Structure 1
């Protein structure tokens, strides 16, 4: 593989930070749901943790294939709330950040003619869009329709 634009490497590093932030957030929230006695929510949040870990692993593999050492620069603190709807709103915000990041990275790669990395970011963008939609549906199911407005505002 030829030289990779430094900004593409920056997008990969930021993506790793965001995905590991999501892992930390979903893992923390699963434990919180468990303390609330909500085993179903804890199980579902653990599934979200695994999905985000798989994204982080893809990014690590991509970075290694490009010859750079993977390094997440900064993880955000895990967001928490007093109830499930509050947790899901926090998760929608994080998913919105991921969707926007991948869209920006794919656009940049298109601009510089880096088709391989554009396809990589576009695949993650699609995955995160579907993920955000699923969280928005979950939020709607527990709070009577209001989350649809939140989801539209994010994307």
Structure 2
């Protein structure tokens, strides 16, 4: 299990939000700028044909001493149950990886303009994928009530 995986960011997020915040990501317009040393605009050919993207990124501002591997109350709320780190989407994950689905607004050169990407300014982007409906969940999606409550304001406007 101790195989080392090395990942090189494909780009960075340019966002008006520089501070880590929990909610109100729905109206945030940002740019994923690809690394010009690795890519040309050809890497984004036909991406604009899609309405949404999945963005894989690194929670670069989480220090290693803040990584969690056990259970905790989401957002520190004692009214919610203790849940394991893999049963929530918090940033203090073992590999500090984030995955977000966001609206694709436009593609200009190496800039991918998006709305609703919950990543702060300077965030390293590890991968971009077009969102395809066929990759969405099949069947009924089930989740606990605390997670629905937690997400109430997450993508609300600011």
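What follows is calculated from the coordinates using simple rules that are stated; it is not laboratory data. None of these values were measured; they are calculated from a predicted model. Cβ atoms are built from the backbone, for glycine too; each structure is taken alone.
If mean count of other Cβ atoms within 10 Å over residues 75-82 is calculated from each of 1, 2, which structure is the one that comes out at 10.8?
2
Rank structures 1, 2 by distance in nm of label points 7 Å out along Cα→Cβ at positions 51 and 107 and report only the one at the top, that is, the highest.
Structure 1 comes out on top.
-1000 is what came out when helix-only ellipticity at 222 nm (-39500 (n - 2.57) for each DSSP H run of 4 or more, over all residues; to 500) was calculated for one structure; which of 1, 2 is it?
It traces back to 2.
Quick check on the output: 0.55 is FRET efficiency 1/(1 + (r/R0)^6) of positions 67 and 91 (r between Cβ atoms, R0 = 35 Å, to 0.05), derived from one of 1, 2. Which one produced it? Before the final figure, lay out the partial values.
Numbers: 1: 0.55; 2: 1.00.
For FRET efficiency 1/(1 + (r/R0)^6) of positions 67 and 91 (r between Cβ atoms, R0 = 35 Å, to 0.05), the value 0.55 is produced by structure 1.
Computing Rg/Rh (Cα atoms, Kirkwood Rh), for residues 59-138 alone gives 1.03 for which of 1, 2?
2
Looking just at Rg/Rh (Cα atoms, Kirkwood Rh), which of the labels 1, 2 belongs to the structure with the highest value?
Largest calculated value belongs to 1.
Looking just at relative contact order in percent (Cα under 8 Å, 6 or more apart), which of the labels 1, 2 belongs to the structure with the highest value?
Top value of relative contact order in percent (Cα under 8 Å, 6 or more apart) goes to structure 2.
Once mean count of other Cβ atoms within 10 Å over residues 99-106 is calculated for every structure in 1, 2, which label goes with the largest value? Numbers along the way, then the final one.
Details: 1: 19.9; 2: 16.6.
The maximum falls on structure 1.
If you work out mean projected area of the Cα convex hull in nm², for residues 19-82 alone for 1, 2, which one comes out largest?
Working: 1: 4.3; 2: 7.5.
Structure 2 gives the largest value of mean projected area of the Cα convex hull in nm², for residues 19-82 alone among 1, 2.
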